[in-house]
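Presented below are the structures under discussion, each in the form of structure tokens.
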Structure I
Amino acid sequence: MNKLLFIVTGPSGAGKNTVMTHIYNTFPEIKKAVTYTTRAPRPHEQDGVDYRFIGQEEFFAKVREGKILEYEQVYNDYYYGSPAEIFADGPIKIMEMDWKGHRTYRQVYKDIRIASIFLVPPSLEEIKKRILGRSQVDNLQSRLANALEQLEHAHDYTYIIVNDQKDRTLQQVEALVRAELINLKRKDNLEHARGIVNSFNKDF
């Protein structure tokens, strides 16, 4: 069965969660690949839905066992890691990760179509505004440095979208997802076209 992985990346406050939620609410065939984290769940989060919340000891046990393919320590705080096996329960998945994870998955899954989306906030001031608007933070400079690091790797992505207007961004995302889903069936559709040609040649 053909497989397709959507990867969503962007600086803190770029709108990644909004875009991902819109995708898997609009396209039920696309399932979220749940990643791991060592931080505690926030009040609205569910284990196994938003993340797999595990302790640091278990986290690194999974790294050693090869169950976590890549991981990062974010802002010198908690660890986040992506699972090595993501297609066990479906052929079309979506996940959020940074540019390093994106690079790793492209190297490991060379035989799988990866449609990567990089979300760009309209300005540095908007990044600050969105970070501070979400919660009180004491590591703003670290978050801004991380944002700039992410932006330096935007050119590696399949699609780059400036998220300056929510509705327009979601429309663009919907359009590219629909195109990727059509392209996923390219091989099957091509075989169907060849079948018609072969049938014609046999009959005539």
Structure II
Amino acid sequence: MIIRALTVGLIQTNCYVVGCEETKNGVIIDPGGDPELILAEVKRHGLTIRYVLNTHAHFDHTEANGAVTKATGAPLALHPADRPILEAAGGAALFGLRADPSPPPDVELHHGDILEVGKLRFQVLHTPGHTPGHVCFYEPTEGVLFDGDVLFYRGVGRTDLPGGSWQQLVHSIEQVLFILPDDTVVYSGHGPATTLGEEKRLNPWLR
């Protein structure tokens, strides 16, 4: 499995270029800026992008949606509950910023969906709390989870933006993510990778 983490955009968001080694099919997860950097990584690995995936619609995860979908021809996928945020430029105005408008999503993501990308099978997990339509992407065979802004290394996503809910966030972490194997590697929207087992034991927000 190819996993390349790129730190992009004003808020230093983790964008992931993920691919199947055997078939060279891949996805781009959360293109939050710097499309030329993202597309160079796609080219470096010779990937054919099957989906551009947004864990949620905040601007720091969607800023380069337009550029990378145009360049790759891949459909954009988002949970429908986050579409209003996407249409409001990802909430950039809340921070006094302007963001490039995103094209509308081509694919609606729902809990339990399976996205086939070469030999990889990404399970869509609906994990509201940071935003109403936040989702994570879990590949059980490889034991990896791309979880956006739900759970971080020793941290959790903020819930003080429109549509956020602390109760929902905790439920998403404890009842959706923490039922996965402890050795699952978590690739978050910000900061370093961790594992679910580590965060169960050591995350100060969840004790």
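Just so it is clear, none of the values below were taken in a lab; they were calculated from the coordinates. Note that the structure is a prediction, hence the values are computed from the model and not measured. Cβ atoms are built from the backbone, for glycine too; each structure is taken alone.
Okay, here's what the table says:
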item: Structure (I, II) behind the derived value 30 of relative contact order in percent (Cα under 8 Å, 6 or more apart); result: I
item: Structure from which 41 was derived, percent of Cα pairs over 19 Å apart, for residues 49-144 alone, options I, II; result: II
item: Label whose coordinates, when helix-only ellipticity at 222 nm (-39500 (n - 2.57) for each DSSP H run of 4 or more, over all residues; to 500) is calculated, return -4500 (choices I, II); result: II
item: Among I, II, which structure scores highest (criterion: Cα Rg over 2.2 N^0.38 Å); result: I
item: Origin of the value 28.9, where mean count of other Cβ atoms within 10 Å over residues 57-64 was derived from one of I, II; result: II
item: Test item: Cα Rg over 2.2 N^0.38 Å, for residues 33-88 alone calculated as 1.14, pick one of I, II; result: II
item: Comparison of I, II - label where Kirkwood radius over Cα pairs in Å, for residues 105-152 alone is highest; result: I
